[in-house]
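S.K.: Each in structure tokens, the structures are laid out below.
Only the coordinates and a few stated rules stand behind these numbers; no lab work does. Note that the structure is predicted; figures quoted are calculated from it, not measured. Cβ atoms are built from the backbone, for glycine too; each structure is taken alone.
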Structure 1
């Protein structure tokens with residue numbers, strides 16, 4: 001983990017369902033990096049005018065849109081709480097979470113990504 005005196009606490013928790021602020025996808029959080037921890041190539045591929053700061057939590061999501069399921073890496077500023085109340089279909093969710101009776105995702109195991 002990278003050290004940074006200005007690390008904020010994460011707004012979203014593992015198991016929480018979130019949606020992207022701009023793009024039409026939602027997902028469940030399965031890991032959190034306190035600050036950006038991906039490649040510079042990945043970061044530079046984001047258009048400069050919408051490139052988020054590295055000094056914020058970044059979330060690993062089991063994500064899905066209308067067409068497909070995938071793993072996403074998203075900055076905190078680009079996520080919102082998802083209030084759809086509909087289960088996600090991503091096939092890897094069941095490796096890490098179980099769906100509780102109240103519709104929340106409960107962590108059951110570590111996903112190696």
Structure 2
């Protein structure tokens with residue numbers, strides 16, 4: 001098992017699709033349904049044996065939660081603020097502007 005490249009609170013964007021988000025959880029390997037995995041087009045279907053990230057994601061139209069493989073993520077260096085409504089519930093922002101997971105997130 002390899003170490004995750006990205007950490008909780010990091011801003012990332014998808015390598016192929018126009019969305020970005022903030023990581024709120026990490027699975028060391030694929031941990032979703034087989035049906036979900038098979039729904040991904042074969043030419044873009046990622047390997048299962050790698051970290052997968054849970055994102056508070058957004059695109060131009062909406063905010064949502066996404067589950068993305070490490071191979072399909074890159075750092076989001078845009079410095080644009082994320083607008084996902086759950087960010088304020090799960091994270092605090094440190095003096096350097098980084099997201100820090102709250103010790104006791106709101107329910």
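S.K.: Which of 1, 2 yields 1.8 for distance in nm of label points 7 Å out along Cα→Cβ at positions 19 and 35, as computed?
M.R.: On the way: 1: 3.2; 2: 1.8.
For distance in nm of label points 7 Å out along Cα→Cβ at positions 19 and 35, the value 1.8 is produced by structure 2.
S.K.: Taking distance in nm of label points 7 Å out along Cα→Cβ at positions 75 and 91 from the coordinates of each of 1, 2, which one would give 3.3? List each step's numbers first, then the result.
M.R.: Details: 1: 3.3; 2: 1.5.
Computing distance in nm of label points 7 Å out along Cα→Cβ at positions 75 and 91 on every structure in 1, 2 gives 3.3 only for 1.
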